[in-house]
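Given below, in the form of structure tokens, are the structures.
What follows draws every value from the coordinates through simple rules; no lab data is involved. These numbers were taken from a predicted model, which means no experiment stands behind them. Cβ atoms are built from the backbone, for glycine too; each structure is taken alone.
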Structure P
Amino acid sequence: MSFRAFILPLVLWLAASVAGAREIRVLCWNLHHGVGEDGKLDLPRIAALIQAQRPDVVALQEIDNKCRRSGSVDQAAELAKLTGLTGVFGKAMDHDGGEYGQAILSKHPIGETKIHKLPGDGEPRIAFEARVSIDGKPLRMVSVHLDHQQDARRLKQAETLAVALSEGDVPLILAGDFNDVPGSAVMKAFGEGWTAMPKKEPVLTAPAARPEVEIDHVLLRGLEPAGLLEVLPEAVASDHRPIAGVVVWKPSGGVSP
């Protein structure tokens, strides 16, 4: 075989791979059931920020579903309506006449959902997973909120979740409030096969008014960061600042359809 006969198919294959790469914009935010640092419950201002970021997928924590304290509103459905996205809710516990948990929003079709119950005798904790179809291919989008009171409990939850999400080769985004910092035992529980998206300065995410800790993160399996996560400068709408960034889905990753 001549060099030309060898190299031309290779060049064409590389060009097709680059052209087929898909960028996915991700946003993650702990919403404190819609109540901001000013004490106001204001879903429209939250929706406006989400909409401005033009995300493909959104992981939300601390979401109310028809709780009295938040006006008996289905917050996932209301935020979906306000942003023009599709929304699903995952229940962690019954609360105040309704339910409390997490939500996922997406501009792409959402299929089956799953609640991963996490161990511990404190406030019930879950990871909430939704299967999202992007360009006809499946993506596992998972929102998580780990324990904030005990290091040992939080570590067990992280270890349990890492195992639960380890099966299969469908690309996966795990985003949420891990209540722990980079380099901690909790974050190290997500070891081989996981990529933590790095942030650009400033990296601190909570409390929103004057951040002191970096506890909100995005982890990837079967995907690659397209750059650095940004901690968005929203200091009022919740008690955490939102984080946003872009990941790359390459067709050469060997992902099953």
Structure Q
Amino acid sequence: MPFIKTTEQDSKYNNLENMSILEVLTSINNEDKTVAYAVERAIPQITELTNSIICQLKKGGRLFYIGAGTSGRLGVLDASECPPTFGVSHDLVIGLIAGGDKAIRNAVEYSEDSISKGWEDLKEFLITQNDIVIGIAASGTTPYVIAALEKCNKESIITGCITCNRNSPLSKVAKLPIEIIVGSEFVTGSSRMKAGTAQKMVLNMISTTTMIQLGKIRGNKMVDMQLSNKKLVERGENMLIEELKVDKDTASLLLKKYGNVRDAIKHFNL
């Protein structure tokens, strides 16, 4: 099939400036409702990639996300949430964005057009064949991402991608592509909207499923979460109260002694 950049197709809506606030909000919401169904259609692809990620991480490898703009920021976001949520090290899931950390807040002009910087950024982490690299690009045409995955392939590093166009250059490079076809955006070409939402959903699915399979969840609870604020400490106490049938004071003492929910449960049951 030919490559058609559906993320750039003209919006189904026109004269947006003449819409009422309610009309704009309702129309955006109507478009967003279609995203979950687009993700559903790609679950076989998501499953295949997630299986490979779990396999590599069980070997001692790492998961890299690499992208530019909104796509890069979403990868950095998902990676940064894994340590506090699942208690894993900060170097297990790594998000890279074209233009570096500065680009998380501010656009870095032409950084996504580099065909060498993506691989250079990966090499800084001493990437190996045990690792796996996921390129994230709504358009599927970002040179920074494509060139990095091409080099990974040459180095026998497993590659995947998340894109929102079918048969894109990125999909053809990635060994395990995920294509979420969300169609045209409410504002023509604004892929931070439906495409960004789709990518965020898929990243949530991938990282959560991976961490469950790595044993980072007990029942349905985040027993390895970092107790980094009052809300999370209180959540941990409630987990212990429910699991161990103890009072709040005992739960609090256990958390302070062992540092996390899992260890508190383990030592309490010895």
Legend entry - Winner on percent of Cα pairs over 35 Å apart once structures P, Q are ranked, highest first: Q
Legend entry - Comparison of P, Q - label where FRET efficiency 1/(1 + (r/R0)^6) of positions 105 and 225 (r between Cβ atoms, R0 = 25 Å, to 0.05) is highest: P
Inset, instruction - For the read-out mean count of other Cβ atoms within 10 Å over residues 25-32, a value of 23.8 was computed from one structure; give its label from P, Q. - result: P
Inset, instruction - Output the label of whichever structure in P, Q has the greatest value of distance in nm of label points 7 Å out along Cα→Cβ at positions 73 and 89. - result: Q
Inset, instruction - Identify which of structures P, Q gives the largest calculated value of distance in nm of label points 7 Å out along Cα→Cβ at positions 137 and 249. - result: Q
Inset, instruction - Match the computed value 2.7 of distance in nm of label points 7 Å out along Cα→Cβ at positions 65 and 113 to one of the structures P, Q, and report its label. - result: Q
Inset, instruction - Using helix-only ellipticity at 222 nm (-39500 (n - 2.57) for each DSSP H run of 4 or more, over all residues; to 500) as the calculated read-out, with -15000 as its value, let me know the right label among P, Q. - result: Q
